[in-house]
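Readers should treat all values here as calculations from the given coordinates under stated rules, not as data from a laboratory. This one's a predicted model, so the numbers in the text were calculated from it and none came from an experiment. Cβ atoms are built from the backbone, for glycine too; each structure is taken alone.
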Structure 1
Amino acid sequence: MALKTFVKVSGVNNLSDARYCAGMEVNHIGFNIESSHPNYTSPQDYKELSEWLSGVEFVGEITSTNSDILALLADYDVHAIQVEDLAQVDTALTTGKEVIFATDDLDTAEKAWSASGEKLKYVLFDSSKTELDAIATAALSTPIVLAGGFTDEDVEGKIDSLNLFGIAMKGGDEIRPGYKDFDALADILEALEIDDLA
């Protein structure tokens, strides 16, 4: 099984989500690694979760503008780091990890891409405030992973028409330990599955 495009699932905080995403061959699974964040994944929890998984890359997600990136990474063996502040891009690039920039402003997305010397892995972009035509134009020069603004019925068309690098979705809390409703994730991931028989 494989997916037709690059997919990131952000804010994963439980083994149910993590295993489901890995099984569906999602490319990136993101964990918030700041202790002040409400969706924080501790180093111990991250280690336990990541040891169950294979075939997927892990992203340390940072939302605060004053977090010490290098100190945080000492406790997490991640493949990539995601930041939301332009001032953090240079520091993130010095880590040797892939760097992702997250924003909901298209001008900021393009500034981050340029400021990085076009070294970002991609820009994770929340499209809720932006016209689709503007996203399509920006995506010609900046690798954009679209977070939201699509359904299982239109996701393939938007990937093509907007020139997207990929899409991003969010994980969620378990209903109770070991039990999770995957409807929202599953509908879109199943729409993107490559038919092995084709």
Structure 2
Amino acid sequence: MIRQLAALLTLGCLVAGTARAAEPFARYRGTVETRDGETLTIRQRTGGSVTMLMNPKTRMFTATEGRLRDIKPESYIGIVAVREGDGPPKPTEVTIFSPSERGFEAGSQPWDTAAGATLTAGWIAEISWQTPRRVVLRYTSGQASFTIPQGTRTTQMGPGEKALLVEGAEVTAFVRTDAAGVIHADLVAVGRQGAVPTL
């Protein structure tokens, strides 16, 4: 009986420890307010500020302005789209990734830029050159087609560096919160020359 009780207590401690170690993920969008070494504070678009810690493993992306005509047959892109009524999802933002970032977030998943938004990322399987441009994206679990309206906001995303995190720069930070409540930046995309990351 005592052994059984001890086993149950041990199991309970393990479960509790697992719960405390949970690391919820989030994304914050806004502008750089301050950067002090590895500490980054972002002024959110929704209001208020959030402070996070970076580290040598924090991935850095740079976003620059792009155009739909920059999409090539060999491109790897991400499309944020929102479904309107019973119609197909309408692309609102397009990200063209550099070769070193191909495979980023491959597949389709809910996204937090708008109610009902999704991010679909994959390799170009088909592309039309007419306006509006139609693309078919291929990824491991399948494929998806999109008709991209002319003027859809587009950026090109490539490797970046922390030196670009200057006051006022537009950023999107992918973060996780540890058991102590400390926010850690796993990835930061920073806009160059006024560009706003499309993630």
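By the measure relative contact order in percent (Cα under 8 Å, 6 or more apart), tell me the structure among 1, 2 with the highest figure.
Top value of relative contact order in percent (Cα under 8 Å, 6 or more apart), among 1, 2, belongs to structure 2.
Ranked by FRET efficiency 1/(1 + (r/R0)^6) of positions 38 and 86 (r between Cβ atoms, R0 = 41 Å, to 0.05), which of 1, 2 sits at the highest value?
1
Thinking only about mean count of other Cβ atoms within 10 Å over residues 78-85, which of 1, 2 has the largest value? Let's see the in-between values first.
Values: 1: 21.9; 2: 17.2.
The structure with the largest value is 1.
If distance in nm of label points 7 Å out along Cα→Cβ at positions 118 and 134 is calculated from each of 1, 2, which structure is the one that comes out at 2.4?
1
Name the one structure among 1, 2 that semi-axes √(5λ) of the Cα gyration tensor in Å of 24, 24, 14 was derived from. Present the calculation step by step, with values, prior to reporting the outcome.
On the way: 1: 24, 24, 14; 2: 36, 24, 15.
The correct label is 1.
Where does the value -3500 come from, among 1, 2, when helix-only ellipticity at 222 nm (-39500 (n - 2.57) for each DSSP H run of 4 or more, over all residues; to 500) is the thing being computed?
2
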